[in-house]
Structure 1
Amino acid sequence: MNVQLKELFDIVGERKVIDYSIGADELAEYAGYSFSAPIAVKGEIENRAGVVTLRMNTTFAMNHVCDRCLKEFSREYDFAFEHTLVRSANTDRDDYVVCENNVLDLNELAISDLLLQLPTKILCREDCKGLCYVCGQDLNEGECNCS
């Protein structure tokens, strides 16, 4: 979803509410990630004293395979993000989101934010014991007879 920001950059006090979903057709291009439902994006873009700020929440569910026991499971997530939007930046700082031609690709930003927020190790539960290295027994379901 492309958001036109010209009025938000030009008018102090201007505000735009965001409430939409990113559908499965756009999520299909992210190989390696299995979204089980559309991503709900809610928030607002506001110009306060000439500073344009985006605040958004993303709510979604993903299907995973546990990194320790290899069981499939689904988990829901709810992440909050905040960004300062600018027309251009004279610095290499990552603090700002540059919106060329006063346009913000909100889908790209939301998906990028949430993928970076995901943990690097995905576990079905915090205390997952995993599999026995010798026989492959799921140690969450019981002990094995290996020494």
Structure 2
Amino acid sequence: MHITLVHVGARPGSKDGFDALASVYLERCSAFAHCKAEAFRTEEALLEWLSRQQGRTPVVAVLLDSRGKQMTSETFASWLGARRDEGAQHIVFAIGPASGWSAQARERGQLLLSLGTMTMAHALARLVMTEQIYRAFTILTGHPYHGGH
């Protein structure tokens, strides 16, 4: 399985502390799946990239949006495990533009996922999402990282 964390906006700078921490979690996730991060200048560029992704199964696009579904870590792990067990090859977690997702993008996504009702900076959302992906894999494998509270 491939996991790609994408965002619409500028590429993080080399001194971005949040990006450095997110990279640590992406590296940890690589024990469970091929993981990487990408940045796109516009929503249109992201949607075009999504349409070009080909594989045995369609890309599962998860759009992060404060109006989306909220999940516990355990529920998110179950969701991710179900996609894995269904044979999904590529899951893309996407953090949208500052103005929010367009109707076209929301239609393209298979899941609107909320990290909470508060708005947060892209860099912080990337860090939170990478940690939750790692946590989900540890829950699925019984690793002691997740203490359950």
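Each value in this text was obtained by applying a stated rule to the coordinates, not by laboratory testing. Small disclaimer: the values here were computed from a predicted structure and weren't measured. Cβ atoms are built from the backbone, for glycine too; each structure is taken alone.
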Quiz item: Computing P(r) over Cα pairs in 10 Å bins from 0, in percent, for residues 22-69 alone gives 20, 39, 41, 1 for which of 1, 2?
Solution: 2
Quiz item: Who wins on relative contact order in percent (Cα under 8 Å, 6 or more apart) among 1, 2, i.e. which is largest?
Solution: 2
Quiz item: If distance in nm of label points 7 Å out along Cα→Cβ at positions 78 and 134 comes out at 2.5 when worked out from the coordinates, which of 1, 2 was used?
Solution: 2
Practice problem: Identify which of structures 1, 2 gives the largest calculated value of percent of Cα pairs over 13 Å apart, for residues 62-117 alone. | Solution: 1
Practice problem: Figure out for me which of the structures 1, 2 the number 2.7 belongs to, where distance in nm of label points 7 Å out along Cα→Cβ at positions 94 and 126 was derived from the coordinates. | Solution: 1
Exercise. Identify the structure, out of 1, 2, from whose coordinates P(r) over Cα pairs in 5 Å bins from 0, in percent was calculated to give 2, 9, 20, 24, 23, 15, 6, 1, 0.
Key: 2
Quiz item: Of structures 1, 2, which gives -3500 when helix-only ellipticity at 222 nm (-39500 (n - 2.57) for each DSSP H run of 4 or more, over all residues; to 500) is computed from the coordinates?
Solution: 1
